Structure I
C-alpha cells in the first residue's frame with residue numbers, strides 16, 4: 001500500500017518533489033498586487049484550470065463555459081500545485097509551493113492578482129475554507145515557526161495577509177475544514193514512523209485540539225479527508241499498509257474528537273469526493289480500479305455499517321484518481337489516469353454507461369453547475385479535455401500555455417493539474 005501512497009496520489013502531489021526544489025524565497029509579510037488585463041464581462045459559469053510549470057511560474061486558465069473559450073490567462077507563482085474557490089465563489093486562491101506564496105484574484109473578472117507571502121520554506125500544498133473570512137494553507141515544509149514539522153497558516157481574506165501559523169505533524173499531505181466554519185483536520189503522513197496521524201485545530205486560534213493516532217483507532221496511512229454536508233463528521237480515507245487494508249474512518253468533532261467508526265474500502269484508496277446534491281461520498285480505489293459509493297445522508301456511528309454502501313464497488317478504468325458528479329444527479333465521471341479515459345457512471349444503476357478517451361494521464365475532473373460539461377485535466381498530455389454531457393463526447397481539447405511566455409513555435413507546455421468550476 002505504501003507504493004500507492006508514493007506513486008498514485010496524483011491528484012494532490014504528483015509534482016510535489018519537483019516543487020520542493022524551489023525553496024529559496026524569503027518571507028514577504030505584505031501582499032503584492034500584480035496588475036493583469038482589464039475587466040471582462042461576467043458569464044454564467046467559468047472553469048479554472050491550474051497549470052504547473054516545471055521551468056518557471058505556473059498559471060491559471062479561465063474558461064468561459066458558454067463557449068469553451070479561454071477568457072484570460074493569469075500568471076501564478078513557482079510550483080503552483082493546488083487551487084480553491086472561496087466559499088462565496090468570489091475569489092480563487094492558488095498555493096505556490098516553490099515560491100512559498102499564495103496567489104488570489106477575483107473569480108469572475110480578469111484583474112488584480114494578489115500575492116500573499118508565507119514563511120520561507122513553508123512549501124504550501126493545499127487550501128481549505130468553509131468560511132469567507134479565512135483561507136487556510138497547508139504547508140508541507142519546515143519554516144521558522146515550525147522547525148521540525150509541517151504547519152497551517154491562516155490567511156485573513158479582508159486584509160490579504162497571514163494572521164497566524166500553527167504547527168501540525170510531519171509531512172502533512174491533506175486537510176479539510178468542517179462545513180460552516182468548523183474545526184480543521186490535517187492528515188500527517190510522516191508521523192508514527194510513517195503510519196500517519198490527524199491533527200485537529202481550532203479554526204479561530206489554530207490551537208491544537210487533539211492529535212489522533214493509530215492507537216486511537218485511526219487507520220494506517222491517511223491520505224484524504226472530506227467533511228459531511230452538515231459538518232458533523234469528517235471522512236478520512238486511509239490506505240493501510242499491505243497487511244491492514246484501506247478503510248474509511250468516520251471522525252467526530254468537538255472538544256475531544258474521536259475515530260467513531262470505520263468501514264472497509266477497496267485496494268489502494270487515494271481520493272474521496274462528496275456530492276452535495278445527492279449527499280453521497282465517492283472513494284477511488286486505485287489499486288483495484290474501482291469506486292466505492294456511500295450514502296452520506298444516513299451516517300450513524302452506532303450502526304453496522306455506520307455508513308451504508310449504495311452498491312458494490314463500481315469497476316472503472318485503470319488507476320482512478322478523480323471524480324465529479326453532475327449537479328442534476330444523473331451521472332458521475334471518473335478520471336482514470338492509467339487508461340487515459342473517463343468512465344461515465346449512472347448515479348441510479350451504477351452501471352458504466354460509456355468510456356470516453358481523453359488526454360494522457362487524466363487526474364482531475366470537475367462538472368460545471370449547469371451539468372452541461374465536464375472538464376478533465378491531462379497533465380502528461382499537456383491539455384484539458386471538455387466533455388459535453390448531452391452525448392458524453394469530447395467537444396474540445398485545450399492545449400496548456402507554453403512554459404516560456406511568448407513562445408509560439410515548438411513550445412514546451414505547462415501541465416494542467418487541477419480544475420474547479422463555478
Structure II
C-alpha cells in the first residue's frame with residue numbers, strides 16, 4: 001500500500017520547493033520517505049503562492065476552524081420546520097428560473113425595508129430573481145456580460161470574484177487599495193480608463209463588495225460616490241456584492257450603490273441567504289436591478305441551473321420577514337463576537353483593522369512574524385487552529401502579513417480557539 005499523507009510547498013530563489021511525504025507498506029514493513037521537488041519559475045508574478053481556503057479548512061479540526069467564510073451557527077428552527085413540512089408534502093419539482101413567487105415577494109419586501117428600493121415583482125422583464133446562491137448570480141453575470149471583457153476588483157479581493165470570471169472567458173483586473181484600505185477617485189479613474197481603452201478584454205464592469213470579503217471594509221458614502229462617478233463617466237456596469245450587509249456595526253451605514261443618483265440603470269446587486277440564515281448548503285441568493293439588465297442573467301440561469309431548489313425557496317418565503325427584529329439580533333450577536341475575539345487577539349499582538357462590520361476580522365499578525373502562510377502553518381501544527389493567510393486575497397505582496405479570521409462560529413468554538421492561541425503565542 002502506498003499513501004501520500006501530506007504535501008507542503010514553499011518558495012526558494014527562482015522556484016518553488018515541494019515536500020511530499022510518502023509511506024509504503026509491504027508485508028507488514030513500513031518505509032517512510034520525504035521527496036523534495038523543485039520547480040523553476042519563469043513568471044514570478046503569475047506563480048505567487050495562493051493559499052487554497054478549502055484545502056486549509058480540511059486540515060483543521062472543527063474546534064479550530066476559523067478559515068472558511070461560512071456561518072457554522074445552527075439553522076433557525078422555524079425555517080427547518082417549514083422545509084421539512086414542504087418536502088414531506090412533495091413540493092419538490094421544477095420551478096421557474098426567476099425563482100419562487102412567494103420568496104420573490106418576501107425578498108422585495110426585505111429590499112424595500114432595508115435598502116430603500118422599491119421592486120416591482122410583477123414587472124417584465126423581472127427586476128428581481130432568486131439565484132442558486134450569490135455565486136449563481138455572479139456566474140449568470142459573467143456569462144451574460146463579461147465574456148471577452150474584464151471587471152475590476154478592489155484588492156484585497158474575494159477569490160471567487162476572480163475565479164468565476166476566469167472560468168467564463170473573462171478577465172479580472174485589480175485595483176490596489178492602500179494600507180488603510182482606502183483609495184483616491186483619480187487613481188481609480190486612471191486605472192479604469194486605461195483598461196477601458198485597451199483592445200483585448202476591455203473593461204466592462206467594476207465589482208464592489210461592501211462590506212468586503214476578506215477585510216470587512218464598509219465603503220463610505222464618498223467612496224461609493226467615487227465608484228459611481230467613474231462608472232458613469234466610462235459607461236461601466238457596477239456589480240454590487242452586498243452579502244454581508246446585515247453585519248455592519250460601525251459608524252458608516254450600509255449604502256446600496258444602486259440608490260445613488262444615476263446608478264439604478266447600471267447596477268446589478270447580488271446578495272445571499274447563506275450567511276445570514278446559516279444555510280450555505282442550500283444555495284439560495286438573489287439579484288436585482290433594472291429588468292433589461294437582469295433578463296440575460298435569468299436566461300443564463302435557466303440554462304445552467306434550471307431553477308433554484310424549490311422546496312427550500314418555499315420554506316424561506318414563510319419566515320424571511322416574519323420576525324421584524326431578526327436582522328437586528330443578528331447584527332448585535334456578531335458585534336459581541338467581534339468585540340470579544342478582537343480583544344483577545346490584540347492581547348496576543350494582532351493589529352485588528354477597524355472594518356465597520358463583524359463577520360470577518362482582518363488582522364496584521366503579531367510583529368515578530370512577517371509571513372502569514374508560515375504563521376498559519378505554525379498555528380495549525382501547534383494549536384489546531386487555522387485562519388486564512390492574506391495572500392489568498394491578493395496578487396501583490398502587500399497583504400502577506402495579514403490574515404482573515406471568520407468569527408461566524410459558536411461562542412464555545414471561539415473561546416476554545418482563543419485559549420489554544422494563548423497557549424502558543
Structure III
C-alpha cells in the first residue's frame with residue numbers, strides 16, 4: 001500500500017505537472033505559429049502568382065515559410081523560455097541560431113543566381129551577431145537596463161535603416177515586394193538578441209489578438225486620422241483626389257498594400273521604436289525613480305531639435321514640428337501628474353514619439369514630420385494599451401494606407 005501511495009505521489013508531482021503544462025503550452029504556441037504561417041503563405045501565393053514569375057514564387061515559398069514560422073514563433077514567451085534553457089550561457093549554442101539565419105539568406109541569394117558580395121552585404125552577419133555578443137557580456141554583469149541596451153539598439157538600427165543593403169532578397173526575388181528576406185531576418189535577429197539573450201520582457205512580439213485589442217487599434221487609427229484630415233485639409237496638405245482603381249481591383253490593391261505595409265514597415269518600425277526603445281526607456285525611467293528628470297531632459301533636447309528640423313526645410317508652418325513636440329510634452333506632464341499609469345510610461349512614450357517623428361526628416365515635408373510625431377504617440381499609446389507590437393503595427397499600416405483607402409493625396 002505504501003508503494004502504491006508513493007506511485008500516486010509521483011504521478012501528481014507538482015514539478016512534473018508544471019513541466020507537462022509548459023510542454024503543452026509550447027506545442028500549442030508552435031501550432032498557432034504554423035496556422036499564421038499557412039494563412040500568410042496562401043496570401044503570398046495568391047498575390048505572387050497574379051503578378052510575378054511562378055518559378056520564382058516556388059523558389060521563394062520554402063524560405064517564406066521558414067522565415068515567417070520563426071517570425072511568428074521566436075517572440076512568444078513559451079518559445080523564448082525554451083530557447084534560454086536550451087542555449088544557457090554556452091557561446092557556441094548562443095550563436096548557432098544567428099548563423100542559421102545568415103545561412104538562410106545566403107542560400108536564397110545563391111539559388112536566385114545573385115551576387116552575394118555586392119554592396120553592404122558584409123554588414124549583415126555583423127548586424128545579426130553583434131548585439132548577441134554584446135548582450136552575452138552584459139548578462140554577466142546585470143539584468144537592469146543599461147547604456148549597453150541603448151547602444152546595441154542604436155548600433156543595430158542605424159545601419160539597418162540608413163544603409164541600402166543589396167541584395168535584399170525580395171520574396172519573390174524579382175517580384176513586386178511582398179516582403180524581403182533580409183528585413184524579416186533582421187526582425188527575427190533583433191527579437192532573439194533583445195528578448196532571449198538580453199531577457200527584455202514585455203516586448204509583445206506575438207500575434208495574439210482579442211476583440212478589445214482590435215477595437216483599440218481601429219479606434220486609435222480613426223481618432224488620429226480624423227485629426228490629421230481636419231488639420232491637413234484645412235492647411236492644404238491633404239487633397240481629395242479620388243481612386244484610380246475601382247471595384248475588385250481597388251479592394252485587391254488595398255488588401256495587398258495593407259498586408260505588405262504591415263509586414264514590411266509596420267512590424268519593423270514598431271518593434272524597434274515601441275517594443276525596444278519605448279519599452280527600455282520606460283524601464284530605465286522606473287529604475288531612475290524620477291520621471292521628471294527624463295521629462296525635462298527630453299524637452300530640453302527635443303524642442304531645439306524640432307526647431308532645427310522645421311527651419312532647415314523650405315515651406316510653410318516651419319514652427320509645426322516644435323509645436324507638436326511642445327504639445328505632446330505638455331500633455332505628458334498632466335498625464336504623469338495624474339498618475340494614469342506607472343511613473344515614466346508616458347514620458348517614455350513622449351520621447352519615443354518625437355524621435356520617431358523627427359527621423360522622418362528625409363520626407364522633407366514639414367507638416368508630415370509634425371503629424372509623424374503625433375503618429376508616434378498613437379502607435380505608442382496602442383502599444384501601452386494592448387502590450388502587443390502587432391496591434392500597434394495594425395494602426396501603423398492603416399495610417400500609411402489611409403490615402404489609398406480614402407482616395408487622398410498628400411502635398412509633400
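Brief remarks on what is shown
- Structure with the greatest value (metric relative contact order in percent (Cα under 8 Å, 6 or more apart), set I, II, III): II
- Which of I, II, III yields -1000 [helix-only ellipticity at 222 nm (-39500 (n - 2.57) for each DSSP H run of 4 or more, over all residues; to 500), calculated]: I
Readers should treat all values here as calculations from the given coordinates under stated rules, not as data from a laboratory. Predicted model only: the values in this text are computed from it and were never measured.
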